[in-house]
Structure P
């Protein structure tokens, strides 16, 4: 029996074999090993391609990796295509062997829309939640709730009197300034390590309106700032045996007592942990402004950002645990 001839290695494969940014490359190598790509492909492929549309030009794995690269490195579709062409660590992560194997911006855009249509970003988020559990990472019981405004363009008036403004975005006033966009509501574990739930609404929706959806399954403790204060919700939590960690708020002619001020400081020391994921997503992932129009697409984008954050946070926690033995 004759051995099969060795496959010729292309120059493109040779160039990407062991070169590129060490820090970025090391992170992406860890993501390659950590994320259950087979599970993701098996979950999404049947729903995306039912046999009538033909086989895709790119695998689900490659396109999901492309979306995660966009989230981790704050890239638009055109920027992603350019960066993959330029960055060897990105090429290795996607597993491309030739230039034509790199998905273009139109392919990524269409794939994202398919995921939105079938609600797949919820599945991706859930898969990562399961991964956190499987890795045996300690997640402290309790929930912290908070929200942040994601700005959207206010639009401009057309000559016919209509506006280019996103009709599903809304206005809200914060610190005396009017803001236009959406609100991303999140629930984290009590240490602020991981995002457990995400919801997106118009910016005009009050933070407290989403409180029940984010906390209905909590059995230990709930922490939040003064925007969530409610005697009715407080009584409900106490009836369920859940610690009420929402900050007290002074009112006219009723200043906080010293005891309330002391308790607020104690609660704030826990509640402040929720600022970490929001800061990380805003500063490193550019989650300050909307990339898309409409509630559905922006909700999907929030889930992608939260999924990417949880993966990055999981990697950080696992490396810390390994370093500490």
Structure Q
């Protein structure tokens, strides 16, 4: 039987408030499938439906209303406790070791670190950039306190029980095109319309890159230019030499002469998580950073939606 998590209860409350899974997903920065999984887990734990599906959306069942009342009290108490702990943590000093995959260092992690520094100026924050497998090894070995990691759907994050994972945001993969590209003024594009494009990636083998998210497509992207660094990829895109995929988390750092376009029925979202050591009490600064990462992720997600509407 599934356990009721705080994340699940927050999702429950947001779905009830919004009246639909889609609106709740947009509000929380999750995919609709992630919202559905959370509600399905709660319903499995409760042993009965929590929402009634209607043509206009969803509404809580009687059981859903009962759980909502309890969930509200639980979440209010948790939030109050976190606020008290944050106030207690104001004078905190000492080191905080943070790791993150490269895209998360574009905006998400630096903004959260800056917010933490304002709240706890005495904390000495160190940052180690690296891929998700590397960050998990560092966390497991005890050389990190907090790690921000990401993975594509269908992958196994880790089987290490010493590591605790907390969902942060579902990060969409977007198409990046140059200013003169025919798609530059489009908001969305169909996946199959991209079959003839020239792609820019970190490897000639599309399956070794984020473009490998296309594992279910009827065609494979043709990688014609290789660039390891994001600055190089976007420079080539801006010059009109090809297209590439950009994670939504990096959108705030994308140069203004590169347009971002959503892909319908295209690459999946990458799930971004916060990882910490299981069974070890978090420091006050690590707890506050985790909360600030959630706040920053929500802000970036709202900014991305606004940019894609312009």
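Suppose log10 I(q)/I(0) by the Debye sum over Cα atoms at q = 0.08, 0.10 Å⁻¹ works out to -0.40, -0.63; of P, Q, which structure was it derived from? Kindly include the intermediate steps, with their values, before the conclusion.
On the way: P: -0.46, -0.69; Q: -0.40, -0.63.
Computing log10 I(q)/I(0) by the Debye sum over Cα atoms at q = 0.08, 0.10 Å⁻¹ on every structure in P, Q gives -0.40, -0.63 only for Q.
Tell me which structure, out of P, Q, gives -15000 once helix-only ellipticity at 222 nm (-39500 (n - 2.57) for each DSSP H run of 4 or more, over all residues; to 500) is calculated.
Values: P: -15000; Q: -12500.
Source structure for this number: P.
Here relative contact order in percent (Cα under 8 Å, 6 or more apart) was calculated and came to 18; which of the structures P, Q was it taken from? Let's see the in-between values first.
Working: P: 18; Q: 22.
Considering all the candidates, the number was obtained from P.
One of P, Q was used to compute distance in nm of label points 7 Å out along Cα→Cβ at positions 100 and 284, and the answer was 3.8. Which one was it? Don't jump to the answer; show the numbers that get you there.
Working: P: 3.8; Q: 2.4.
So the calculation was done on P.
When distance in nm of label points 7 Å out along Cα→Cβ at positions 44 and 124 is calculated for each of the structures P, Q, which structure yields the highest value? It would help to have the intermediate numbers written out before the result.
On the way: P: 0.5; Q: 4.5.
If we compare distance in nm of label points 7 Å out along Cα→Cβ at positions 44 and 124 over P, Q, the biggest value is for Q.
Values in this text are rule-based calculations from the coordinates and carry no lab data. As the structure is a prediction and not an experimental result, all values here were calculated from the model. Cβ atoms are built from the backbone, for glycine too; each structure is taken alone.
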